[in-house]
Every structure is written in structure tokens, then in C-alpha cells.
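Presented below are the structures under discussion, each in the form of C-alpha cells.
Read the figures in this text as sums done on the coordinates, not as results from a lab. Nothing here was measured: the structure is a model prediction, and the numbers come from that model.
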Structure 1
Amino acid sequence: MNENTATILVVDDTPTKRYILGSWLRRAGHEVVEATCGEEALDLVHALAPDLVILDVRLPDIDGYEVCERIKADPATTAIPVIQISAHAIAVSDRAHGLDRGADAYMAEPIEPEEFIATVQATLRYYRARQRAERMALRLGELTQVTLEINASTTFDELLRVAVEGTAAILGRRSGAIAIAVDGRIRRYAVIHPGEPARSLGTPQDTLERITRLALGDAAGTAEFTVSRDAWLKILPDAEIRAGVSAVVSRTKSGRSPVYVGVEGIEPLDADELNILKQLGQALALAVDALRTYAEEHMIALTLQRSFLPTHIPVTPGLELAVRYRPAIDNVEVGGDFYEVLRVGDRLLVGIGDVQGHSLHAATVMAELRHALRAFVVEEHDLGRLMGRLNDVMRRYHPSMTATVCLLLVDPLTGVVDLANAGHIPPIIVSGSDARYLGWGNLLIGAAHEDYRVDRLQIPENGALLMFTDGLIEDRHIPLDHSLEVVRQIATSFDKDLEVFCDRLIDHFGPREDDVAVVALRRTR
């Protein structure tokens, strides 16, 4: 809006007064629209949304007081200023009544041209200042919401999409964003029409480097720049722009990859719009760094976790085995879930367990238990005494920690199995189409002294055993008993290929909030 001109609606049933007021306003540079009655004025207010209404108090259908009141009562028009004019209602009580019912100013005739135009200009100044303040408040609210959505994004593409759509919505312009993803490849998103979804676009790998040379160089911080359409098309020949570009480049620290956020420069950005664009650039840069750091830490944690697990599964005639470990989908820290498979003479020791917590400490305790198990089983083959030694290790060296452990000692030739369970979800034994849990066993290790019971069972030929950690089935919205029954039902139909079965079991429950370990074994001829 031009600060010196406005669209003004003059409402009066007298043609001479409309002409006089209109001529004064036109000489002052304003555009004038005329109405002869209250209902016509209300229709024009809604159709044109004028910057100001000059309103006579006495009109042939409804009086000016009611017209003003209805303008102010409608949220769509309440901000439009109204100056009431009257040659008859000129008493102090009339003026007070007009102001009480919503008028922004009240003038009694006769009116001098200079006073009239000065009042119009003063009212418009207030109206425009209010418009700017309301627009800025709205944009700041939108900026806060977009920043929250940026920080809540869990993938790199979602992050850029939210940023570029938010920029287009707040500033009402075509927008684009470019950054280097976690995998080292460049990503570019653009919104061609504000309100429409952002599109992913291909771009050369050196594009961001060329853009950064325009403003920021190798420094850290946020730098603004403008560039002509021709210069921009040399960098991005496929850019759909009708004018130049106003943009920022932001980098959190020297040596980090920068991000670019820009809009089409049909009109220059004012100071408030430029500050918003800078804040969006800084928010995007911080979120990109956080997501990249998260991905790197997650990969380190996953590598560390897997380094604690067995490097290979021994081939055992008479038994088929399949194992799975799946880290929590959104957890950077390593967990305490583990499995173990060891040859003990002619038999096979199979173990599964879960140390409480998600932390490097939980993972190191898990590693200690695995190494202790490997050391003790060299001389001790009684699972009850073996579990007791693991309990002693936990209570002595990690008195504040607990763990669930289930151990099996399987004779592949006969199918006889010794079972000791310390608080872990019991294994499922499968025979034909029948599947059942084997009982809950004894107290978990680390809690107190315990004499661990050893149960003996036999796996029939072609029968199977399934062991898993609670991360597979725990869901805050589903009862544990229900999920346990789901696993039992799935176990009634073991696939011929145990690898396929393990994948089917894990896929059924989908991504989990906790780590998952699974061991499946089947007795063969």
C-alpha cells in the first residue's frame, strides 16, 4: 500500500456533499468510491474493503450509527476506520454516541477542507500502523509455528519441505531452500505457488557452494543478498522465477555445510520481512545440524551395539537357527538387548537377555554379562549354577542394575533342552500347529540372591523354539497379554525358512520404540 494514497468510501445521500468531500479527497491523491445509503455502503465495504469510510449520520434507510456498528461487529471489517460526519447531530452527546458505537472520529459540519484532510490522514496513519502491527504479529505467530515444525521434523526431506512451505506461506512469495543432506548429497525444494506443496528438484552438487560465494563465503553466521533474475538463472537454469531473488545463507559454525533460503523478489522485502527470512534461515541451519548430528550419533551407537553381539552363529547339525537384532527407530543411545549362541561340547548354548535402560552404561553391562557367560560356561554346564554366577556378577559390580536372561542348553541329537529363565519372557515351543509359552521361571538377575531352577523339555523333530526381548511387543496403547498372544499365534505357522519367519515376525509389529532381539531355532533330522 502506498503510504500517501488510500481507497476511501464516502457515504451520503446528498449528491452535493458527496461531490465536495470527494473532490477534497481526490485532490489529496486518494481514490474515492461513493454510496448513497447504509445498505449500499455495507455491500461496498464487504466487496472492496476500503481503507477508510466517511459516513454521514443521517441516511435514508438505516442511520450511520448502525452502519458503523455493523462494520465494527464483523471480524472481516472491524479494523476499517470510520469517520462520521453530521450537519445536524452536532451536540456533545451526539459525538459521544457516535464514538461509543464504533466511530474512530466524529466531525460536525461545517468542516474546513484542511481540518477534514488532516483528520483523514491522521486516521489513515493509525489504521496503517495497526495493519502493520497485526500483520507482524500474525507473521511472528506463523514463524513460531514453522520453527516448531522444523524442529519436530524427523527426516531431512521433511525438514526442507516444512521450511520452504512455511517461508512461502509467511511471506506470500515463491520460495526455495537448498541444503546438504546427511548422506552428503544436495537437496533442493521449492514452492511455486504459496499454499501448494513443495516440490523436490534436482540440482548440481556444487550449487550451494556457488550460492554461498555470493554472500557468506567461508564464515559462520547468516548473510542476506539479492541477485537479479539473469544472474540467478546462471546458477539455477530451471528456476521458475519472474524476477530476482532475495535470500539468506546461514551456517552455524565455520566448516559446517550452509543452508540457503530465498524468495522471489517481485518487490523488495521490508525490514520486518527480511528479519523473518533471516530467522527462518537460522532455524533451518540449526535443525539441519541437529539432524545430521543425530544421524551420526545414531550410526555410531548402532555400530557399537552390533560390535557387542556375536560375529557369527556356529553351524550345528540337527539345528537350524536364525537371529535378529533391530535397534529402536528413534533412539540414539545404545541398549542392553543381546543374544548369544555358543557350542558347548556336543550341545548348543542359546541365550537372550535385556539389561535395563538405554545408555552406554547399559550396553557395557550387557557386554560384561556376555563375556562372563562365555567364561563361566567353559567349566560350568549346569544352567542353574551358571545363572547364579551371572547374578553374583551383577549384584557385586552393578548393584543398581538388573537384567532378564533366558538360557537354553540344547542337545541337537535328542532334542533335549535344559532351560533356566531369570525373569525373561519365556520361550515359545512349537510342535506342529501348537505353540505355547514355557513358564516364567525365576527372579531376574541383579535383584536379590536366587536359586535358579532348571527345567528340562524336549523339542520334537521339526519342532521349534522362539525367544525374543520385550521390545518386540511393548506398546503403551496395547495390553502386554494381547501382544504376547499375537506372537504365539504367529509362531503356530513357522515358515520353512527361519530367516523369512523372523522377518515376518518383526515386520508384523513394525518400527519399535525399544531395541529388539529375536532367536528362532528348529530341530531337524
Structure 2
Amino acid sequence: MVATMGKVVIAIIMVLIGRVGWKLLNWAWLKPRKLERWMRSEGYKGNSYKLVLGDVKELARMMKEGKSKTMPISHDIAAHVLPFDHHIITKYGKKSFIWFGPTPRIYIMEPEFVKEILSRPNDFLKPHPDQFRDSVVSGLIVSEGQQWAKNRQIMNPAFHLESIKSMFPAICSSCSNMVSKLEQLTVGTGVAEVDVWPYIDSLAGDVLARTAFGSTYEEGQKIFEIQKDQMELAMQNLLMLYLPGGRFIPTRVNKKFLENGAALQAIFRAIIDKKKKAIEIGEGRHNDLLGLMLKSNLKEIQGNGIGMSMEEVIDECKLFYVGGSETTSSLMIWAVFLLGLHQDWQEKAREEILQVFGTEELHYEGLKHLKIVTMILNEALRLYPPVVMAIRATNKETKLGNMTIPSGVNISLPIIQLHHDHDIWGADASEFKPERFSEGVAHATQGRGSGCFLPFTGGPRVCIGQNVAMMEAKATVAVILQRFSLELSPSYKHCPFPMFTLPPQFGVPLSLRKI
């Protein structure tokens, strides 16, 4: 009897080992090879599959090298920003692919297909899991299906026009504080050389703290420090993230990452609990993003019985900090850089600003009259998009044009490549020419549509905070140009390099002259 039971147990163990082994073999070799045959049959070209790692080792090496290098001052930055992707596209053509571990990514660069992919979020999903993305952000940018629809509906009131207008005084106050600090540096001589990147970064953080949580930058500083540390750790750990189980190996980086994650959870939980209690007792107005979101969530729970959980609210708060601050600061710093480099457009922008506002305080209604500033910001977003690539995935056979994409294929929409594509924008695609936007985005893309210009992505999942970002950027440029003339310093080192967004790796030193 005992011997029989032993044989049964052994047989069960062998079956389980066989099943696990088969799944592992399919994941690591059989499925990737099958997908590679499909890609090549569709005319896609790329490196042959390498067991488990694919192209990740080479990609991580090129990203690490690129982070430490500078480049000549030029707006033709695609090769520097995404060196491995640029290498593959240059070598194999636009219809090419790379391997992220055992998962293939095909590049889609036809504007009509890009637009279709972004307009069909239920067919072309965010990849799950995406180790690098998921290690840094969560919330709306990650969620899918009913959860995304519910959370987006709950958050929408916080981004209605009236809510956005109510944020304007806080934005102007933060801008005035930043300009006052810069003016102190020019006292006496009227001129100072300043790396404006820390000031712009702090401004974006201050605005985010005020408009999202009704607090000050000092209160949110710890959160910003931890979030930036998380992004840096994720970049250092790029290769480990894509190793099966790599993020669970108790390395120094992984341990620090987990510690930071726990600290963020605790800080956000305390902020949310404090805000919820204040709302319950009717204390304060709570017209910041968190307050509006919590009130909308309470209404949803009372009406339908299901709202956002505490974990979901925390995830959205994290996204506020990373998405709301990082993307806006990226837009603003590259706009200021371009103004310092292109003096003619700086003068045109200043003249427009003085015509609308004079030297007085800004007012919300005046922003709509800043046509030249808007053109400059759009060109900054084209040349230096905050998000340089969007990734989508299929979880079933999915039609795209004449192609049927099998399950398990990731789709790369290389925004930086699209924004610099000569076939779309012309021979001057890598030149700073804001006038291309003089008649709007449709005219700028020469009739190729919205799939060519994707600074905030597109489709139903377009960035919910894009209008806030543009309002903040216009206000910042206006306040700076009211008070200073800008000139790029000879000490500037050009190194736009992607983290979660696209910051200047070595800052942006400018010569500021008080007007």
C-alpha cells in the first residue's frame, strides 16, 4: 500500500514537473520562435531570437553608454535618445522588430495605423506586465477595461475646464516664487548664469503639490525625492527587471526599491486619510485634484456601490507625481532651452506676451491669445516629446490593416521617430520651426493626421492632464520672458536622455539678463 502511494506521488510530481517544464519551454523557446516566423513572413526584419534575454542585454548596454555621453547641439536627437531602437530601424528599416526577452516588439510607424492602434484601446492594450513601467508608475496609465473606464470617469471632474481654471492662481503663485528666486541672482549686475533645470523642476513640483494636494512643495519634497530615486534605480536595474524573477533577487538595488515603495505607500496613505477626514467634516474647499477625485469617488460609491479602493487612489496619487510633474517639467525645460538658443523666436514670444499682459500679472483669459507661445510649445513637444515611445500589446489575434497580429506580440510606437520623420514633416524635420504650427496641428502634419503628433499619446487614453500641462507651460514661459532675456550658456552640454520622461541629463545653464 505504502509503495503504491509512493508511486502515485512520484507520478503526480513527474506530471507537474512535465507541465511546468513544457510551459517554460514554450515561453522561453517555442512561442518566440513561432512568433519570429510570423514576423518574418509579414516582412518584418530584426535580430534572431536569443534564449530568454533576446536583445535586452545589448539594449541595456547602449542605454547605459548613451546616458553618459553628450552630443553636438542639434535637435536631431532620435539616435541619442533611443540608441538601440534607432540602430535597429536604421539597420533593418521601418518595418523591423526587437526582442524584449522572449517577447517581440514590432515597430509601427505608419500614421494611419498609429492612430488606429491608439483609438482601439480594448484591442491594443498596455503590455502586462511591463517591468520597467510597472516599477515606476501605476494608476490610469496601467489599468485596462472596466477598471480604467471607472477610474477615468471618477477622475474626469478634476480635469473639467472649471477645475483647470481654478488651478491658475496656484500656478501663477508658483511661477512668481520661482522668478523671485531667479531675480535675486541678478541683483547688482542684472546678469547671472544659472542652471534653470532645478528651478523648473521645483516649479513643476510646487505646482503639482498645490494643485493636486493643496499643499506646498516642501511638504511634497520627500515624495519627489523618492519617486526620482525609483526612476534612477529602475534604469540601473534594467537588465535585472527583464530576467525571470530578477526583481525578487535580494540585490542592493532591489532592496532599496522595495524600501522606497513601502515609504511611498505610507506617505500617500497619510495624505489621503487626512484629506478624507477633512471632506467628511466639511473643512476647507478641497478643489485640488485629490479633493475633487475623492468627492467624485464618494459620489460613485453612493450611486453605484463601487468606487476606487484605497490602493487605487494611492496609485493615482503616484501617477499625479510622476506624470503630472515629470511630463510638464520636461516640456517647460526644453521650451526654455529652445528660447535661449533661438533668439529670434524669443523676441517674437516676448513681444506677444507684452501685448497681451504688459508687465502686469497674468490672467487666464489671456492665455488663449498666446498664439506664438503655443506654436513654440508645440514645436518643443515635437522635437523633445516628454514620452518618447508608447507600447501596446495583443492578447488575441487582432486585425490591423491587412495584417492579423497574433497574441503575444508587443507593438512599439516610437514617438520620437515619428516626430522627426522626414517623410511626414519634410526635409527640415529636425529643425526648430514653430511656424509649421501656425495653422494648427493638422496643417503642420501636411494632412497626415493626428497619428503623427503624439506628445500626450492619443485616442481615448490620451493624457488626462494635457490641458493643465499646456496651461502651466504657457504661464511659465510668459512670466519668465516678462522679466528676463535668455541666452544659452557656452557651458551647456546637450544630453536629452529618457528616464520616465525626457530630462536634460546635465541641466540647462542659461545667461539670464534682467529686463
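When Kirkwood radius over Cα pairs in Å is calculated for each of the structures 1, 2, which structure yields the highest value?
The structure with the largest value is 1.
Given -13000 as the derived value for helix-only ellipticity at 222 nm (-39500 (n - 2.57) for each DSSP H run of 4 or more, over all residues; to 500), which of the supplied structures 1, 2 does it correspond to?
The read-out was computed on structure 1.
Computing relative contact order in percent (Cα under 8 Å, 6 or more apart) for each of 1, 2, which one ends up highest?
2
Taking log10 I(q)/I(0) by the Debye sum over Cα atoms at q = 0.13, 0.18, 0.26, 0.29 Å⁻¹, for residues 42-105 alone from the coordinates of each of 1, 2, which one would give -0.30, -0.58, -1.15, -1.38?
1
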